[in-house]
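Input: structures, listed below.
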Structure 1
Amino acid sequence: MLKGIDHRLNAEVLAALRAAGHGDLIVLCDRNFPAATVAATTQIGRPLLMENLTSAEAAAAILSVMPLDTFVDDYAMSMEVVGDAGQRPPVQQEVDACIAKYDGRDRPTLQIERFAFYELAKSAFAIIQTGETRFFGCFVLRKGVVPPEEVVQVTP
C-alpha cells in the first residue's frame, strides 16, 4: 500500500498514467469494447485491467492522480449512443460527475460517434478496460500537466 494513492489503482495502471505525457490519451472502456484489438496499436500495446470497477469508479481513481488537459476543449470524451446522439445514459452522467468533482469543469463529455471513437482509441497511450457492464461506458481522457507548485519535493 502507498499513502495518498487510491487502492483501486494497480501497479500497471499507475505506471501507464505516470509514463503518459501532456496531451496523451487514456481510454477507459467497458467490458464490451474490443480492448485487446484496439490496444494492440497503442503505446502500451495491450489492455490494462480495472475489471472489478464500474467506469465511474475507475474514472474517480484515475482522476485522483491524473490531471486533465486544461488547454483543449476535448479533455474528456465519450462514445455516442448509437441511434440517439443526444442521449446521456447514467454511466456517462456518473463519469461526468467524477470529472466535475476532480477537475472542476462541470459539462458533459464531448460525444464521439462509435466508429470514430474506435479510430481515436487506436492512437491512445493506453486502453484501460473496466468491469462496466452497461452499454456506452467508454471514455477518452486527455492527460494534462501538474503545475510546479503541486510537485512534491523531497529533501534528504
Structure 2
Amino acid sequence: MSLKTQIEADIKKAMLARNQDELKALRAIKSLILLAETEKGAKEELTEDTEMKLLNKAAKQRKESAEIYKQQNRPDLETIELQELEVISRYLPKQLSEAEVKAELEKIIAQVGADGPQDMGKVMGAATKALAGKADGKMISEMVKSLLSK
C-alpha cells in the first residue's frame, strides 16, 4: 500500500474518531504528497524514496519549530508541533540507535577507504545514501567527523 493510500485511510479513521490533532497532522502529510505529485516534471506515482524524503523533511520542520517554541517559552505551540511530529514519525522507518549508526559508518569508512578528515565528502556521500531515513543527517555528520579525526 502506498503512503498516500495509507494516509487517506488514516484520515478517515481520525475523522470517525473525531481526533482533530491527528487529523491536522495527517492532512499536512497528504498536502505534501499532493504538492509533490502535481509538481512540474513529477511522475504519476511518487517513489518510496521520495515519500520518505517528504516525511523526513516534515519531521525535521516539526522538530525545529518545537525547539524554537521551547526557546521562546511557548509550550502551547510546542505541544502542537510535538503531536504532529509523533503522527509523522509513525510513517517513518525505525530510527537507528547511535551504536548502530556508528557500526554502519565504520563499515562505510572501510569500504570507501577513508583515512582522515580530508575524505569526509566521500564518506558522507555513501553514508547519506545508505542511512537515508534511518538516521538524522546531523548525527551522521558529527559521527563521521569524530571517526575520521581519530
Candidates 1, 2; distance in nm of label points 7 Å out along Cα→Cβ at positions 41 and 73 computed = 4.7; producing structure is 2
Computing relative contact order in percent (Cα under 8 Å, 6 or more apart) for each of 1, 2, the value 19 comes from structure 2
If P(r) over Cα pairs in 5 Å bins from 0, in percent is calculated for 1, 2, the one returning 2, 10, 20, 24, 22, 13, 5, 3, 1, 0, 0, 0 is structure 1
The value 3.9 for distance in nm of label points 7 Å out along Cα→Cβ at positions 17 and 129, derived from one of 1, 2, belongs to structure 2
Working back from 2.0 (distance in nm of label points 7 Å out along Cα→Cβ at positions 25 and 57, computed), options 1, 2, answer is structure 2
Structures 1, 2 compared on distance in nm of label points 7 Å out along Cα→Cβ at positions 33 and 137: the greatest is 2
The value -8500 for helix-only ellipticity at 222 nm (-39500 (n - 2.57) for each DSSP H run of 4 or more, over all residues; to 500), derived from one of 1, 2, belongs to structure 1
Matching 6.1 (mean projected area of the Cα convex hull in nm², for residues 65-120 alone, computed) against labels 1, 2 points to structure 2
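Every number in this text was worked out from the coordinates using simple rules, so none of it is lab data. Computed from a predicted structure; not experimentally measured. Cβ atoms are built from the backbone, for glycine too; each structure is taken alone.
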